[in-house]
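Readers should treat all values here as calculations from the given coordinates under stated rules, not as data from a laboratory. The structure displayed is predicted, hence computed values, not measured ones. Cβ atoms are built from the backbone, for glycine too; each structure is taken alone.
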Structure I
Amino acid sequence: MNTEGLTIEERKAQVLIKLRKYKLVEKVDHTDAISYLVKIPKIKHKTLVWCFLGGTTVGIVLMNGLYKLMKEQGIDRVITINEGRYTHAVKKGAKIRNEEAIKNGAKYKPIELLFTTFPVFEIFNHALVPKHEILTDEEKKQILSEYKIRPYQIPHIQSVDPVVKAIGAIPGDILRIIRKSQTAGQHIAYRYVV
């Protein structure tokens, strides 16, 4: 992954696409932004990764433009990357849209706002960060029945944890964490995203 000459937002977009194993369909340069149209393996919806360049303050007018673009192009999900800030109205609007989608049975948040804390580098290349995976629904059922527990009884991990953000886990997901161990070879732990 060559990051020479790229903005921070572009580097974050590349890390996001690589970590979440998205397939890049199209990259488009706009006046004050760069967009990446991606497909998510195993899921049939299209996602737009939108990078606001120059650390701008993203207000409701900019977001309404993105919502309109989503509707016109049949895009199911948008992920925004911004080194600036989001207004309160944007955060609240995204939260309301996400809650409505989840309530209506969606398995994903249609609007994901990534803040300055999203890593610019591939976080799993660090020696102290073990591999994290999101369990499928079948794997969840198997683990819960095997240990005879409920999800909330698994040790928790915060949804704002950088690794959780990097892999795109949402509250309610269960993560498999695979650590190298000198005595056991590898140690597997599970965490419930809250």
Structure II
Amino acid sequence: MRTVADPDKEIHRIAVDMEAANSKGELGEILACEVKRFSRYDLTVIGARVRQEVDLLPNPYREKFRPYANKWFFGRYHELLKSDREGAWTQMQDPITDHETFVKFCSMIPGACLRDEQDAPYPGENEAMLPFYLLFYYLLSAFAMYVCDEPGHPEGTPFPGGFTVHRKKGNYFCAIRDKEEEIWHSICNFCPALQDPENL
């Protein structure tokens, strides 16, 4: 289990390290380093938290969404570690796309991870880890959005009303891209996807 003396200081350090990345490869290497610090127990707790949140969704939407929630977290987790094992970072010298938005994303992370979660999902045996369980989510989202240039929600993710995250003519579109602005810590505010014009 990961233990740190000061989550506030540690998460601020990670956000600063991320923001200092000069290329997608540098960012990927930083993200992989941080993700590998989560133990098997931590991953088990994170998995339980994801299942708990999905279980609150109404059916039949819940069962449609569930596989994408798994892909969102653990599919990206394994993809990140695979890229690290294969030494992919040295090949990724391109600058981070939309660097201005990326800097805003990094600045948002500490406050988002250290916020007081009302009715937070299962915390496991170490409640002090809660900020890091939230951090895990933002690390994987950073990998998707700023290393892979993919939307925060994986392609195909369904939303109520029959909408999905989809790709058309080289661009990703999402039904809720511009509808989460009031939730300041939502990844939607930093996502490279465009608002789906069919759900304005």
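For which of the structures I, II does the calculation of helix-only ellipticity at 222 nm (-39500 (n - 2.57) for each DSSP H run of 4 or more, over all residues; to 500) return -9500? So the calculation was done on I. A value of 2.2 was computed for distance in nm of label points 7 Å out along Cα→Cβ at positions 116 and 164; which of I, II is the source structure? Of the options listed, only I reproduces it. Highest-scoring entry among I, II, by FRET efficiency 1/(1 + (r/R0)^6) of positions 60 and 180 (r between Cβ atoms, R0 = 41 Å, to 0.05), is II. When FRET efficiency 1/(1 + (r/R0)^6) of positions 44 and 84 (r between Cβ atoms, R0 = 30 Å, to 0.05) is computed across structures I, II, the figure 0.90 traces back to II.
Of structures I, II, which gives 12.0 when mean count of other Cβ atoms within 10 Å over residues 68-75 is computed from the coordinates? This value belongs to structure I.
Source structure of the calculated read-out (Cα extents along the principal axes in Å, 54, 41, 30) within I, II: I. Comparison across structures I, II (criterion: relative contact order in percent (Cα under 8 Å, 6 or more apart)) gives the highest value for II.
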